[in-house]
Structure 1
Amino acid sequence: MTGNINFPNLGIHLENVGQTITVFGFDIAYYGMIIGLGVLAGILLAVYMAKKAGISVDIIYDFALYAVFFSIVGARLYYVIFSWDLYKDDLWSVLNLREGGLAIYGAVIAAVITAIVYTKIKKLSFWTLADLGAPGLILGQILGRWGNFFNREAFGGYTDGLFAMQLPLDAVRTSDVTNTMLKNIEVIDGVQYIQVHPTFLYESVWNLLVLGVLLWWTKQKKFEGEIFLMYLFGYGVGRFFIEGLRTDQLLIPGTGIAVSQVLALVLVVLSSVVIFLKSRKKNIFEKVVDKQ
């Protein structure tokens, strides 16, 4: 398998991009290393946010122990459920995370459920914890998407646009290759390349913009939970459009509808409604106080 990855219209040609590194005879996947780096960076950012808010960082570290575990479980379950045909004949492969197969929405859902249970038991505010964790969560997503780069996955259909990415045909899953890609095969030094949208890159850049907005708005927020709700809205908008480009969509069984697009749209609408209601409630409260 050829390890080259090209961005021809940008003049970028990367040679021998590996998928693993060998340490003491053991192969460690870049995918796992990057996911781990994303988790660590997310926790550290949440700790930083807690310090700025005058909240004990012990709460963040304690919650992270549970959230990381259940998020990984949730991400894997989400992916397996909507890709069951890939695993039904080899159930042990469900446990193999080295080749990818983690769905961020599964992780987010699991993290939210964990936060609800955790704050209930500890008698803390869910919205406060969610606000502290949202920037760290999307930072983890920004970094985590680069794991898809090394795995040659999570890309879109054929394009000849500025950011078009070329991947060796034998380095990607056959199920992710479309007829249009095959019709536009590029042969370089005897190697067949497909040319695609680098949707992992699009999402990483979009999430970086969302992170910038969240950090900036933290000082302006009007109610607890606003940062988390803005995260759901911002990420959902980007994911809805970017997901439409991908060729490895997880579909609702029996339909051609991408489950992540549906979920993104639901979260955009739901977060918008909650932001509106909470803002309206706060404005009414302030008017009552001003009159007294």
Structure 2
Amino acid sequence: MKHILTFLALLIFIGVEAQEINCRIQINSRQIQSSDRTLFEEMQKAAFEFFNNTVFTNQSIKTLERIEFNMNITLNEKLGADEYRGEIQVAYSRPIFGSGYNSPVLNLKDDKLIFRFALGDQIQFNINSSQSTLASVLSYYAYLILAIDYDTFSLKGGQTYLKVAEKIVNNAMNDPSPGWRAFEDNGKNRAAIVEELLNDMYGPLRECWYQYHRLGLDLMHEKPDQGRKAVIEALEKLRPIYQRRSDSYLLQLFVNAKSDEIIGIFSEGSPDEKRRAFNIMNTIDPANSEKYKKINSQ
């Protein structure tokens, strides 16, 4: 009865709507020496089926509205009979209204991946427990992308999905593999990302995501001046974060994804817009100050 109730609760949570994520996942096993590639083919198939068969929300989403992102898993080392060490590259870009342009929002490398996988294994999501390290990692990134995507369309609209990602992290706390404890790795891991996004101190970054994309880029095709103004105002929200935490991992992830785009946006701005954009980026990302000089030179 307990298992039936758990299953029913999960159904209520995820709903019965169309699958809402389209993850283009690739597993690279070339560094693992093996004459039989069957296991890696099964791993690729299991990961693909996980993203394509799991319904993550109760939202009704049309096929054309599915959230797309790329995930590349590189296996670097075989640690045991069925244990592997590797890294994940996750890249998510948001489509911009009225254009064929996709704006980069997240591009991170997670090199804290250690997991087990054997022939016949399946990857299944369970909101109430950690089924396996790989299931937890893939579920985590699914909900992180959902949260960020929703944050770009409405103010802190991804809160529900961040809480699910937090629960996935909490469920994995007893997993000995790295990445699940925020205090490790100088605060640059899965647990730290969610912990900071749910921390009010980083609220301005989530506000920035919304204003930058929904009030800025989405208007650029019709009202470029108004769009650039909104982008500058959004970037201004990041100064307090840098002043409090100059080594913020979230801030680093933001500028890694956005720096080239920001230079491009303000290449056509007014002298005042160029000056303001340069000053903001030079403040929050001083290591790349030379790069941002391109804003004023174009």
### Message
One of 1, 2 was used to compute distance in nm of label points 7 Å out along Cα→Cβ at positions 56 and 80, and the result was 2.9. Which label is that?
### Response
2
### Task
Work out the source of -20000 here, i.e. which of 1, 2 gives that when helix-only ellipticity at 222 nm (-39500 (n - 2.57) for each DSSP H run of 4 or more, over all residues; to 500) is computed.
1
### Label whose coordinates, when distance in nm of label points 7 Å out along Cα→Cβ at positions 152 and 256 is calculated, return 1.7 (choices 1, 2)
2
### Summary
With FRET efficiency 1/(1 + (r/R0)^6) of positions 24 and 192 (r between Cβ atoms, R0 = 41 Å, to 0.05) computed for every candidate in 1, 2, 0.95 is reproduced by structure 2
### Task
Work out the source of 19 here, i.e. which of 1, 2 gives that when relative contact order in percent (Cα under 8 Å, 6 or more apart) is computed.
1
### Parent structure of the calculated result 3.1, given that distance in nm of label points 7 Å out along Cα→Cβ at positions 112 and 264 is the read-out and 1, 2 the choices
2
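The numbers here are math on the coordinates, done by the rules we state, and not lab data. These numbers were taken from a predicted model, which means no experiment stands behind them. Cβ atoms are built from the backbone, for glycine too; each structure is taken alone.
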